[in-house]
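Visitor: Listed below are the structures to be examined.
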Structure P
Amino acid sequence: MSAAAGSRGARRRPSPLMLGCLLVVAAIAACAATGTLLAPQDPGEQTLLTGVQPPSGAHLFGTDDAGRDILSRVIAGARAALVGPLLVVAGAALIGILMGIAAGYRGGWLDALVMRCVDMMYALPSLLVAIALIGVLGGGYYAAVGLLVVLTAPVDVRIIRGATLEQRALPYVEAARTVGLSQRTIMFRHILPNVAPLIVANSFLNFAYSLVTLSALSFVGLGAGPAEADWGRMLSDNLQLIDANPVAALAPGAMLVLLATSMNLLGDRCYERIFDRGRR
């Protein structure tokens, strides 16, 4: 008995890779929460006389062509890297919950209508659509966030609908119908808690996708403005400084890779835990 309990405890213990991912996300979240308090200098302060400088004691990551401290701008950029994707995840999850559970539980014409709309959205190349629409309507970080909510929601709708279809046939739903509970109560007080772990796991993956997409839009000049501390915009602006100060471009790029990879791995781990729990 003790050996079995010990083996279960060993399986529950997070791996060093997962701990590393959690530390990366926690560090970036701390930078986002404190804003510029952790930054050694004002991230927006320009010192044209300083110009581009390689890493030194005064500027650990060097400076860009406007004399701004790269380390300070990387720290300040953590807020945009978290806030935008979190808004996309929350908005897409809300749409997915409302439409996915309703379509999966009620079925009929509502399910057919919702799924045809989802299929139409799936047929569109989301990144190209985002570039085209933002280019026509005008750039802006939060405009890109709003558009990504619409383009990401179909993924959540399809996943939540599929999970709801599985739950609809289970005995606890039949029992709830038998005692006369309303459809709204069954959907949101009984089915939703059972599909919530899947929604959380999918949100990690949506976060990584949104982070990369928003950074790509900023990279091509359709997201954050040139004066904003945004990792995608910094990567674009500082590519020309690769010879004078390589860290100016490598630092924001590395932060994007670390955060996106960490969120992807955490999302994959959540999926594995949900699958293992369902199999047991």
Structure Q
Amino acid sequence: MRTSLLNILSFLVSLVFLGWGALLVMGFTEYNLIPSSYDFLNLPSLAIVFGGISASVFISYPFRKVVSALKDSTKLFSQSTITDDMLERDIDDILEWQKMMNADKLQAVADLSRTYQDRFEGYLFSVLDTNYTIEELRELGEINITENYARQQQINQIISSMGRTSPVFGMLGTLFGLVVILSGFSEVESLLTGLGAALMTTLYGIIIGNFIFTPMAKKMNNIASLQYFREKLILEGIILIEERKTSLQIYDRLQAHMRRGSYKL
């Protein structure tokens, strides 16, 4: 086990934001960064929620994985490119590959390996180009698919963790606000300040967790599942070509995979 300086630094920065937000809520310091017309944007509450979330994930996960998760979380309204039409085009491509390989397998495999370089299809053709058996092709292909899916699931787990912890740190800000209320109950201004911070922090925690990170984790899980299904379809198609199945047999088998696959678009 080795210590990650980036994780430590990021954790400390997150704690600074969380502590700064707590000090603001409890009245130990002040700020004038947001105009009064934007009072609904409670900076201390945001600092507590985001500081707490980032501190939590930087303790639990590697720095690069957290950065990748934060990048993915910006794709809240993006959609998967894998559709029924795309999968049908993949089947058409597989049938075209069969024709090419029946005409000149060595040349076709070399050409397809270059054409689909840096893609899953290209990896499979590069395996074929090294004269692996069908069993080895299936094994290597499934390992690649599983590893790709596992890596994406790690990212999704981080996003899901952010969604779960966001309301928790919202409640933490609420506790800071309650401290202000209880310690200065005789002062109306102190009471209103603490009450406002308590309610806003809880609100931010719920919104950020349930309207951003949790839906994002579900969406990325769905996208990963679609990619997993597509890669399995392509692997099956190339194996059928290697087994010298006819075009009709390949088409029927892949269509059966399409009907059996339980995926959501």
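Visitor: Work out the source of 22.0 here, i.e. which of P, Q gives that when Kirkwood radius over Cα pairs in Å is computed.
Guide: Computing Kirkwood radius over Cα pairs in Å on every structure in P, Q gives 22.0 only for Q.
Visitor: Continuing with this model, one more query. Can you spot which of P, Q the value 3.3 was calculated from, given it is distance in nm of label points 7 Å out along Cα→Cβ at positions 42 and 242?
Guide: Only structure P yields this read-out.
Visitor: Okay, next question. If helix-only ellipticity at 222 nm (-39500 (n - 2.57) for each DSSP H run of 4 or more, over all residues; to 500) computes to -24500, which of P, Q did it come from?
Guide: P
Readers should treat all values here as calculations from the given coordinates under stated rules, not as data from a laboratory. Computed from a predicted structure; not experimentally measured. Cβ atoms are built from the backbone, for glycine too; each structure is taken alone.
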